[in-house]
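Each structure below is given as structure tokens.
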Structure P
Amino acid sequence: MHRAALFIVVILAASSIGGAVGYYSRGNEATKAPLSIITASLYTQLLESASKDSGIKAVVQGMGAVQAARQLMLVNGSYDLFVSVDPFIISSILEPRYASWYIAIASDSMTIGYSSFAPDAKQIEQLARNISLYDAIKDYSQALVYTEKVLNIIFSSEGKIGISNPNTDPEGYRALMLLQLAGLLFYNNQSYYTSLLQRYNETGNVVELNAGSQLLSYLQSGEIDYDIALYLSSARQAGVDYITLPPQLSLGDANFSSLYSMASVTIHSGGTAITIKGAPIFLSVTVPSGAKDQDLAAEFILFLISQQGRALMTNLGILPLTPALLYGNVTNVPPPLLYVENTSILQVEG
């Protein structure tokens, strides 16, 4: 980056403390190659919209986040930005060789999606209303009672259940975590619902795909009746029916981190077994160590955590973190992010 341009970035970013974030981008230069972004597919719309709004040209490739990490490692140097719906993918698979830090920019939570064509749709819809009502007034004990009824209806019905592959997509292993937590809470038996899922699979009524985003169209068309773990932001964007989950099961409330950690799933990535513990959901971004234009990628992240970027996330049903949280080796963070550390828009953690 030219010194003059960098100076403008620093001044504008610094002036944003406590107010709107100033923003400067080189991305609209005619000679500038577009950023290459690889992302959890459910957030493709966010990144494409951010590219348009920021003026930074980008080519966005979406797939399951675990699969995306493998792709990045296979062609190291081909991507300028990596976006994951689970920071563990960065810290356990990409660090330290392919990435050394990440920024959590937003939170999300799990829901259960259901189709209007589901055999028990009307009964599920009424229970979903009850759960939302009690969740709104924080009567979680009653909300959990209705959630148990929902799960028992799903596993006793003849409908098709959709789930993504845990080895390629965090939505898949979070579905198993959700079921483990439900088993613990309702029956003091972590494997209660995962065993039911396994038996249900033997009937041919479980549809497994590589990415949760693929399940949305199946849900909308009635090819599946239930998506056992659907991100709240995705459900809202797609306009599908969903069941709000109490925070004990949603993986969306940091106050329940200790409970979430009681769930764990072992996945296989590149022949290596990795055990992942339940944790609150954070949408996280990093600039891979082999990125061709680290400064421009950092400017793109700066836009995402700016006032305008946070508004964009909110409009898409994504809950932005204010401030965003920086983890890892902060000495490797490129400008302009380096100059907004420990401010109202970016806080260094750990």
Structure Q
Amino acid sequence: MANGLDLADYDFLLPESRIAQVGAEPRDSSKLLVVPRGGFSFQHKIFRDVLEYLQAGDVMVINQTQVIPARLEARKSTGAKLEVLLLRELEHLVWSAYLKPAKRVAIGGTLEFGQGLTATIERILEDGARVLKFSEDVKPHLSNLGAIPLPPYIQDSQAARARYQTVYAKDAGSVAAPTAGLHFTPSLLEDVKQKGVNICPLTLHVGAGTFKPVLDDIESHTMHSEPFSIPESTAEAITQAKLEGKRVIAVGTTSVRALETAWDGQQLRTGQQESALFIRPPQTLRMVDAMITNFHLPRSTLLMLIASFAGFDTMKAAYQTALELDYRFYSLGDAMLIL
């Protein structure tokens, strides 16, 4: 019997037609599947109906990271083209990046990007990423030379790029969007505040590894690490809510991972931190009382996190229901509210 401990437990067949290629317009008109933890009484709503489930005094935690134009085209000294996906800034001028094709570029080789920008390949990391040292700060060049990276299952890249950013994105640094937040509009956020909900930000820069499937078995999977920071004001609001018996509602798995990583058993650590936390059954969450999330890929660590929170059987039933009732999946798809 499946129990969420084996990788095969997280397989499901998803027709290609169910992978959302464009986001709902307006954003808050996407479908919302309301899921009780450990239960099977699902409700079918529109995302803006999330207001019905919020209460005064709740703290809603959002990830205000901003996706950067991290996909670049470069040329080798021979003139051959290759694609560069920036992953994260390791230190001043130094970035990790995936190259495509990677095998044709030697350590010590130079890449040219245009506008006088070049980079030297310094070394190869364990996951195959290259470490690049740029001739000058690459960030000011990204708006002209780079493009927003999109998941490979998105076919119409031009239409999708305009939607692949939350309306509250503020801190540049992600190479993938925290997609649960894509459903919010400015007016819905205002309605949430008017209901007495305290919207509190944190920043976790989403890396390319966030969608990486688990290939072999769950126990041997190495989780990617992502930088995050939690402001003092957010930590104080969460602490106060917990003391008063109010709920902490996380928008997205990235917010969950940041909060669960920062909790040391006594308090929520603030400031700059790293998360390589792999949340899966039979683990349970300590800081989060409810969450908003999208429908995720089979065999993904994101799906395992959902199973930890909702309960494995509930998660499986919710996904089966979503498949049967034409919910749209993945980054630009519909949402779940798990209570």
Structure R
Amino acid sequence: MKNTFGNSVAVTLFGESHGEYIGAVVDGLAPGIEIDREYIGHMLTLRRPDGKISTPRKEKDEFRIISGVVNGKTTGTPVTVLIPNENVNSSDYSALKTVARPSHADYTAQCKYHGFQDSRGGGHFSGRITAALVAAGAICKSALEKKGILIGTHVKKCGGVADRDFGEYSADIQALSGKGFAVLDEACEEAMKNRIIEAASEGDSVGGILETAVIGIPEGVGEPWFDSAESVISHMMFSIPAVKGIEFGAGFGLADMKGSEANDPLIIKNGRIVTEKNDNGGINGGITNGMPIVFRTAIKPTPTIFKPQNTVDYQNMTETVTEPKGRHDPAIVHRARAVQDAATAIVICDMLAMRFGTDWINEL
């Protein structure tokens, strides 16, 4: 079971949904990086449940950093973050121990771990583990901001309601950083929330699309083939539970364009080579071109719904019908925004360390 991502800056996740702790180990960080505990706490807050549009499970996420930090700065050795699980209710899952919930990892976990997996609340496959990913990513994101690299994600679409595209990137990203429900067009928030509440009242769920922009990243980062900027970012994004698709720039829309429409003409502006537009999402030939990296991910509807669904008991090899109990989100796209920000920060830190060296992130 591999739970580590990254080559130069590597993150390992551990823990289970109903275990005592979840956590992350961040290895390869340069010494001297300032650890802003308030910033980490803020990002964890953005991932937390939000009223009727989220699960009733409330966790304080009072994290502890138990290694790799002295006097508020990294030492250069592995940073370990622990987050306790305090609000668990494992009895909700006792009747489902050998019943595979549709579109969850229950059956595939059984195939791989042969019954030794922790099935409570989804165990290690649970979205609860993303809290540890957010804490690790917050450290990276804060360090990147000090280098002028900003990351922002908004809910581009949810329940059929679409937000506007990024406009002025820096201003939009700054505005998103303080929003609990991350949309650029304020009018979309209520409409999206109403769609989520409507689905919840029907015992159902909805998915959505997240759009992320990264600005300030230098040119020349990435490799032409198997470690292209797109492929490494995609690898990380598909590690987020519920992500089922990704596109960069105009993405699949490029398939309906002519070359004259899809190409991004080059110009010189303020002494820099830039492109007139950014349909290729800031990446050419697998390598960053200095323009904003822009990508979108598809977030599937939460698979646990309060409707009867056909399934199987894989221990008894019988067909059955499941009506799950427990505390579940009618949508996770608004919470996944903080996860996508954090995951992006981790992969960008790793890519930059591979290109410029580990200490680059802390050079002034």
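Once Kirkwood radius over Cα pairs in Å, for residues 42-97 alone is calculated for all of P, Q, R, which comes out largest?
Numbers: P: 12.1; Q: 16.2; R: 14.1.
The structure with the largest value is Q.
Assuming -12000 is helix-only ellipticity at 222 nm (-39500 (n - 2.57) for each DSSP H run of 4 or more, over all residues; to 500) as calculated from a single structure, say which of P, Q, R it is. List each step's numbers first, then the result.
On the way: P: -12000; Q: -5000; R: -8500.
The correct label is P.
Of the structures labelled P, Q, R, one was used to calculate distance in nm of label points 7 Å out along Cα→Cβ at positions 50 and 82, giving 1.6. Name it. Before the final figure, lay out the partial values.
Working: P: 1.6; Q: 4.0; R: 3.2.
Of the structures listed, the value fits P.
Given that P(r) over Cα pairs in 5 Å bins from 0, in percent, for residues 242-305 alone, derived from a single structure, equals 4, 15, 26, 28, 16, 8, 3, 0, which label among P, Q, R identifies that structure? Walk me through the numbers before you get to the answer.
Details: P: 4, 14, 15, 13, 15, 15, 17, 7, 1; Q: 4, 15, 26, 28, 16, 8, 3, 0; R: 4, 16, 21, 20, 15, 9, 6, 5, 2, 1, 1.
Source structure: Q.
The numbers here are math on the coordinates, done by the rules we state, and not lab data. All values reported here derive from a predicted model rather than from experimental measurement. Cβ atoms are built from the backbone, for glycine too; each structure is taken alone.
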